[in-house]
Structure P
Amino acid sequence: MEAAAEYMDYLMIQARLYLLLPGMWPARRARDFEVHGLAWHEVFRPKIVNRPGGTRDWLFMQFHSPVLILFAGELREQPPNTFVLWEPGALHRYGNPRSFWSHSWLMCDGPGLGAAIRGAGLPRNQPIHMDDTAILDNILPALHAELSENRQPDKVILENLVEIWARRLGRQVRGGAAPAIPPRILAARALLEQRFPEPLALERLAAFAGLSVSHFSSEFRRFVGVPPMRYLLERRLKHAAYLLADVNATVAEVARAVGFRDPLYFSRQFRRSFGLSPRPYRRARQGPAPAGSEP
C-alpha cells in the first residue's frame, strides 16, 4: 500500500538534508579534499533526475525506495537499498516517476579519492544491492558533525572518514564482511576484557551469556575466532607484556596482576606465546635495566 501524499509531504519537510553548500557544483575539480553536499533520507516527489554530464564530484548514493536507474543504456528497476557510486562526469539518471522515493547521498572530491576508491575495490557507475545500510547511517552524521560543529573542519578527518567508508563498502560488495557478533557473545567478550585478572571459569562465562557451556564455546569460537579460555589467556599475556615495560614491577607481581597465581606457569605460557620468558623479553624490549632493578 502506497503512503498517502500528505504523509509523504510531511516526510519531505522532515528530511535530514544535512548540508547543501553553494559550491556543490564547482567549476573545476577540487585541489584539496572537499565535501560539497550531503543528505540523509531525502524524499522526492515522483520524478526522474537527469544529469547528462553528471557532476565534477564523486557522488555516493544509497536509495531507500524502489527506483529506476540508467545502466547499460536503459532505465532498469532497482530494489530498495541499491547503492551507486558515480565518478566525476558520469551520466546520472535515476528516480521513480510513479511514486515518492527517498535516498541518501554524499558529493565530494579530492586528488587522492579516486585512487582510494579503486584501492577499496568499489565498483563505479553501476547499481549494487547493499544489505548493511548501517554503514551509510554511521558515516553521514559523522561527516556532518565535523563540518557543522567546527569553525574550521579538518579535511584530513573528512577524507579519512570517506576513505574508510569506501573500504567498508568495498568489503561488503566482495562479501568479505564478517557476520555480526550476537549481543550475548559481545557481552561475554566485554566481561573478559574488563575482568580478565579475575578467576573466570568457562561455566561462569556461559551462564553470563545465558547459554550452555558447549553452545557458548561453539558460538564464541565461531564469531570471535578462538575458544573463550584461549581468548582469556591471550588477553592476560598481552597485558602482561605491557606491564613488563615497568622495570619496577617484578615478574611475580606482573603474573599476579594479570590473573596468574603461579609465576612459573605464567612464565611457561608467556614463553609459549612470545618466544621468550618474561625476563629476557623485558631485556629485549627495554635494554639494560637501571641499577637496583630486578635482575
Structure Q
Amino acid sequence: MLTEADGAYRTIKVKPRAHGFGAEVAGVDLSKPLDAEVLAEVKAAWAAHAVLAFPDQPLTLDELEAFTLQIGPFGDDPYVEPMPGHPNVLEVRREPDEKLSVFGGGWHSDWSFQPTPPAATLLRSQVIPPVGGDTLYCDGVRAYAALPQATKAKLASLRAVHSAGHAYGSKGVYAREREDDSKTRAMSIIVSEEADKQHIHPLVRTHPVTDRKALFISPVYVQAVEGMGEAEGFELLGGLYKHMHQDEFIYRHRWRPDMLVIWDNRCTTHYALGGYDGHRRVMHRTTVAGDTPV
C-alpha cells in the first residue's frame, strides 16, 4: 500500500511503501536532464527508501544512459555481453521458449564480489509478460536493526568471502549450462576464470550516505565467513538468510511497461522471479559505480 510522503519534497511526488522501504516517484521526466533541485530530491528519496520506481518512463537507451550518469559514473558489468553500441547497457532478455533458469533468480546484491561493488542498479522494463516476472527486494537495514544486540556484537568484526565463481566461474552454473546443447539462453553470458577470484567485505556494511548499517551478504555470491570453518560459517549465514528473508523485510515489486527502478546495492538484495514461461520479458540495465564496503 502506497502512502504519500507529506511535505517531504517540493519538486517530485514520492509515495513510500510500508515501513518506508521502496517508493514510487511521479512528477519527473527522466528523459531530460534534471535540474539540480530535482536531482537532489530524487537522490534524497533514493537514500531514504533504497528502492525507487518511476512509472511511465519510455526511455531510449541513450536517455537511460544519460540518467544513469546523473546518479553517478557507470559501474563495471563483467560477465554479460553489453548491447551493441551501448557498452554500459545490459539487455536482460528471456524468450518464450527458454527452459534455463531465470537470470538473477537467487538472492544477491549486484556484483558484490567486486572490490568496489556498484552503488546502484537501474532497470527499465521494455517488454513485460502478462504474468509473473516480479522482483523481490530485501531490506538489509531493517533486517540488521531487528537482530539481537548480542548477534550484532558478534557480527561487527566478521567479514564475508564474496566470489562470482559459483555463477560465472570456469565450473560455475553458466559454464555447466553450455554442456547442454538442447537448451539455449537469449542472453550472452561470459564465463571466465576471473570469476573464481575472491574478495572480502564486512558482513555488516555502513552506508556511506545515510550512515545506517545493513547486512551485506547473499547466498549467490558469499562463499564463506573469513576465519570460520565451513560448517560454522554455513550455520551462521544460513541463520542470517532465514532472518533476512522473512516477509516483514521483503518488498515484492510488480513491473509495468516503461517503468524504471533504481535500487541501492549497498543495503538491499534482490531476487528475480520467474512464472512467465511462454512469454517474452525484456529489460535494460545499467549500474552506477560504488566504493569499497566498510
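Quick note: the coordinates plus some simple rules give every number you see, no bench work behind them. What you see is a predicted model; the values in this text were computed from it and never measured. Cβ atoms are built from the backbone, for glycine too; each structure is taken alone.
One of P, Q was used to calculate helix-only ellipticity at 222 nm (-39500 (n - 2.57) for each DSSP H run of 4 or more, over all residues; to 500), giving -6000; which?
Q
Distance in nm of label points 7 Å out along Cα→Cβ at positions 34 and 258 was computed and gave 1.9; which structure, P, Q, did it come from?
Derived from the structure labelled Q.
As an exercise: distance in nm of label points 7 Å out along Cα→Cβ at positions 138 and 194, calculated from one structure in P, Q, equals 2.1. Which structure is it?
P
One of P, Q was used to compute relative contact order in percent (Cα under 8 Å, 6 or more apart), and the result was 34. Which label is that?
Label of the originating structure: Q.
Quick check: 18.7, 57 is what I get for Rg and Dmax of the Cα atoms in Å, calculated from one of P, Q. Which structure matches?
Considering all the candidates, the number was obtained from Q.
Using mean count of other Cβ atoms within 10 Å over residues 50-57 for the comparison, can you identify which of P, Q gives the largest number?
Ranking P, Q on mean count of other Cβ atoms within 10 Å over residues 50-57, first place is Q.
If semi-axes √(5λ) of the Cα gyration tensor in Å, for residues 42-217 alone is calculated from each of P, Q, which structure is the one that comes out at 39, 21, 15?
This figure was derived from P.
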